[in-house]
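Each value in this text was obtained by applying a stated rule to the coordinates, not by laboratory testing. Everything numeric in this text was worked out from a predicted model, so none of it was measured. Cβ atoms are built from the backbone, for glycine too; each structure is taken alone.
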Structure I
Amino acid sequence: MSISNEKVIEQTTNWIKSVVIDCNFCPFAARAVMKKTIRYIIKTDVDMMSSLLALQEELTYLETDTEIETSFIIFPNNFIDFDDYLELVKKAEQFIKKENYEGVYQIASFHPDYCFAGEEENDAANFTNRSIYPMLHILREESLTKALSLYPNPELIPQHNIDYARQKGLQYMQMLRAACL
């Protein structure tokens with residue numbers, strides 16, 4: 001059964017609000033949500049090449065619409081296998097470098113089965129990057145740099161997120177994400 005684009009966006013925004021913002025995994029996300037400067041692109045039934053084309057189109061769009069702070073390219077039906085998704089992320093990062101967008105944009109990666117290298121699959125810390133759907137999150141480097149300069153000890157954010165998720169535990173993190181559906 002196919003899910004509507006509106007539902008995919010609703011579930012994704014639920015995840016951003018309930019997990020990313022409420023758990024304070026990204027201390028800058030609330031501002032983007034409040035200012036409505038997030039763009040959501042849904043891509044269904046795509047392969048690697050058309051996914052990279054979607055990335056190219058979104059980067060071109062971001063070049064013309066400077067009001068948008070960040071974009072999510074969401075793949076509700078593709079890149080379900082985490083290894084396939086990691087290949088997409090690798091190619092997306094290569095594309096950004098090849099097209100001279102390095103230092104302008106960066107990719108953050110989120111996937112329903114996200115697992116940090118060297119960690120156990122059931123480590124609650126993985127939920128800092130476990131989204132509802134596979135997605136590429138495009139961030140403007142200039143905005144990120146500015147936000148980080150205003151945040152005390154930004155280098156501690158990843159460890160804070162890991163500690164928080166582990167303190168809450170696997171069951172809590174699973175429940176929190178599941179409630180977004």
Structure II
Amino acid sequence: MSIDVLKDRLPDYARDLKLNLSSLAAEQLLSPQQKAGCFVAAALAANHAPTTQIVVDVFGRELSPEALTAAKTAAALMAMNNIYYRFVHLVHAADYKSLPAKLRMTAMAKPGVDKVDFELWSLVVSAINGCGMCLEAHEKVCREHLSPEQIQAAVRIAATVHAVARTLAAEEALSVPLAQAA
């Protein structure tokens with residue numbers, strides 16, 4: 001299976017998304033593991049089963065079992081952390097910032113891959129979920145090891161995969177007759 005399967009499902013009006021998928025699938029700024037993990041983590045965060053299945057089928061085979069698990073772990077932990085830390089950040093109440101989160105996230109300490117790869121995948125998920133506090137924290141760690149262009153490439157993957165998932169979900173919703181939707 002190739003990324004063409006996903007591109008073929010997109011409607012004609014999403015031609016730019018098709019082109020972006022092609023260019024990002026061929027992206028050379030990231031290591032193969034970083035790129036594949038970004039695609040997988042982004043698809044999981046985008047929360048559209050058909051997109052996730054295709055992306056994992058295509059890019060999951062480019063990852064070791066440990067790296068695939070780490071990308072899934074980044075998506076799972078950030079699904080939790082992005083909600084919690086977005087709340088802490090947006091409420092602007094100092095007392096929440098001083099309280100311990102009391103949320104288990106021990107997998108972040110030993111993710112099973114290079115720390116920078118896990119941080120990059122966490123950044124990708126945080127971009128999709130819109131958590132400024134998590135974006136700042138993960139981008140800071142990534143910047144110690146990666147160039148701005150590499151970080152941008154990862155976020156471009158996140159943006160494109162998310163847009164593909166949303167577009168396909170919208171097309172699915174539009175194809176359901178109104179009587180069925182009610």
Structure III
Amino acid sequence: METLYYSRMDSPVGPLLIGVSVSALVVLEFDRGLPKKVGGKPVQWELSEERTRKIREQLEEYFAGMRRAFDFALELRGTDFQKRCWNELLRIPYGQSRSYAEIARAVGSPKSFRAVGQANHYNPIAIVVPCHRVLAAGCFLGGYGGGLPAKTYLLRLEGATFRERGEASESPQ
């Protein structure tokens with residue numbers, strides 16, 4: 001059984017769980033406890049502030065508005081389709097957004113926008129793999145694993161344009 005090293009971090013969007021392998025970030029999620037499996041495989045956890053220090057420091061810089069990109073290694077664990085989606089998310093520039101349909105087209109499955117939504121739902125590395133930058137058609141927020149207030153916060157932090165569901169929409173005449 002693989003050992004992952006973890007720490008917890010308070011953030012403006014709530015408590016975060018950070019998990020690393022010996023070489024890369026594997027888990028960054030809204031802290032709901034230590035998962036028994038990562039990427040479908042059982043893991044054991046060992047507390048290590050030292051092994052997660054660089055990730056915590058860069059996240060603190062990001063939340064302070066002083067960092068737009070992360071420079072630590074990532075290890076994406078999921079299906080081939082999920083990894084294609086997550087890699088496409090990494091191509092969305094800071095402060096910009098894409099729709100689920102745009103991501104579906106970019107990964108070669110133009111009718112799979114719902115599957116893209118599911119891949120986002122299972123994204124194991126929140127914030128760094130920026131699923132918060134994916135919006136529903138019309139630039140509306142849509143869902144987010146950390147909750148819509150967290151998604152709103154992250155998009156505003158980055159200066160991205162989006163619409164909340166309560167806003168009036170313009171319809172073509």
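If FRET efficiency 1/(1 + (r/R0)^6) of positions 72 and 136 (r between Cβ atoms, R0 = 25 Å, to 0.05) is calculated from each of I, II, III, which structure is the one that comes out at 0.25?
On the way: I: 1.00; II: 0.60; III: 0.25.
Only structure III yields this read-out.
A value of 15.7, 46 was computed for Rg and Dmax of the Cα atoms in Å; which of I, II, III is the source structure?
Values: I: 15.7, 46; II: 17.0, 54; III: 16.3, 61.
Value 15.7, 46 for Rg and Dmax of the Cα atoms in Å corresponds to I out of I, II, III.
If FRET efficiency 1/(1 + (r/R0)^6) of positions 64 and 104 (r between Cβ atoms, R0 = 30 Å, to 0.05) is calculated from each of I, II, III, which structure is the one that comes out at 0.35?
Details: I: 1.00; II: 0.75; III: 0.35.
Derived from the structure labelled III.
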**Prompt:** When mean count of other Cβ atoms within 10 Å over residues 120-127 is calculated, the result is 29.6; to which of the structures I, II, III does this value belong?
**Reply:** II
**Message:** As an exercise: helix-only ellipticity at 222 nm (-39500 (n - 2.57) for each DSSP H run of 4 or more, over all residues; to 500), calculated from one structure in I, II, III, equals -14000. Which structure is it?
**Reply:** I
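Of the structures labelled I, II, III, one was used to calculate distance in nm of label points 7 Å out along Cα→Cβ at positions 16 and 96, giving 2.3. Name it. Mind dumping the intermediate values first?
Details: I: 1.7; II: 3.3; III: 2.3.
Source structure for this number: III.
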**Prompt:** Quick one: relative contact order in percent (Cα under 8 Å, 6 or more apart) came out at 20 when computed from one of I, II, III, so which one is it?
**Reply:** III
